[in-house]
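S.K.: Given below, in the form of structure tokens, are the structures.
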Structure P
């Protein structure tokens, strides 16, 4: 057998391990995205436990690590345990305003050297901030949406919440509550449509990042490596009281 035949045979064998392509069609754009998003929220007010169970199942299927706590005050302890198990000593977080609480005191009690991103970028040394983020082993962010059917985290960049926090450190820790949960990609699309229509919000400069597990990179021979172009581990901490 020639080298070409062996190579193509390996590619076909790897492709045969995956399920076939599924039929897909674009979802209908809602005529009133804000009302459609409100309906999604009302439905999820009752169905969030089922959505959370599906999210955890799919998140763990794509190599994510799921944690659950009752209160925000317990989050630093979980992050501290993650850090100790990985011999990590530095963490960078979104700003307290972006997260809705200040994790720094708790992280420092856990022995971590922790730095928060500034809420306003005016007058800041952006190169220096990127260097701080790149040197941190753990990046702590919030979660704007969590999609149950794919186990994906969705984070929006903005004031105090640069995308580098979730991309540069080796270990990404995302904090979420029930309001972030949606059941499907279609529901996520409805929520995003509504946010773009909301006159009180400005999404013109925001980056929306969908995170489905750790970074994965495969070479031409389909050898898979995690953590080359992003975090090698992704942790989700669900907080019941959020």
Structure Q
């Protein structure tokens, strides 16, 4: 989690009074639209790059070389840089890194077009979009405080990562099925949790520059939730080309 995570609301200033709710609502809508635009743009870049990498033969060309490890691990490096280094960079630099990250993620996901049929990828994408959209709306509109679920969801995420690493060696279909089921539940929960957290982050009193950085971090969180939910559902419902 980034250092911007907080449940603090915009403080009351007796000199100017409480901020008008209408102004906050308008600003919040504009801020969330900015976050979703970043996220949707990132997903579009990732999808296009992934398709081009597979259809052009680029992914197949590097699959048997050490370069594939660089492609697979590079997205993690970008996430770490954005999450922990964003305070030391401008909002413009952070935005550029986000777009580069989305493109690199596309390279790493090029294999899905080689493993799964195009029809099943499209079907799972729309299932993911519908599920994700419903949970994000819930996270935005609910009055229930979801912060208590954060630790539980993070524990589940860590468990998924560890189990996935173990299964690289075991190659167990049963374990992969369990990981996918638990992963869907975790990332569905994270979608609602992160949406509410991003909404709360806006209500802090910040400069325009800091607000821009928060929008990018928020988009990164929602982007990762979508990508991971999509991959888990693809493992469950995707039709493989060799089936």
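Derivation of every value follows stated rules applied to the coordinates shown; laboratory data play no part. As the structure is a computational prediction, the values presented were derived from the model and not from experiment. Cβ atoms are built from the backbone, for glycine too; each structure is taken alone.
S.K.: One of P, Q was used to compute distance in nm of label points 7 Å out along Cα→Cβ at positions 85 and 157, and the answer was 2.0. Which one was it?
M.R.: Answer for the origin of the read-out: Q.
S.K.: When FRET efficiency 1/(1 + (r/R0)^6) of positions 61 and 109 (r between Cβ atoms, R0 = 30 Å, to 0.05) is calculated, the result is 0.35; to which of the structures P, Q does this value belong?
M.R.: Of the structures listed, the value fits P.
S.K.: Here is a follow-up. Which structure, out of P, Q, was Cα extents along the principal axes in Å derived from, given a value of 68, 34, 30?
M.R.: Q
S.K.: Quick one: helix-only ellipticity at 222 nm (-39500 (n - 2.57) for each DSSP H run of 4 or more, over all residues; to 500) came out at -26500 when computed from one of P, Q, so which one is it?
M.R.: Attributed to the structure labelled Q.
S.K.: Given structures P, Q, which gives the highest value for relative contact order in percent (Cα under 8 Å, 6 or more apart)?
M.R.: Once relative contact order in percent (Cα under 8 Å, 6 or more apart) is worked out for each structure, Q has the highest.
S.K.: Ok, one more. Once FRET efficiency 1/(1 + (r/R0)^6) of positions 93 and 197 (r between Cβ atoms, R0 = 30 Å, to 0.05) is calculated for all of P, Q, which comes out largest?
M.R.: Biggest value here belongs to Q.
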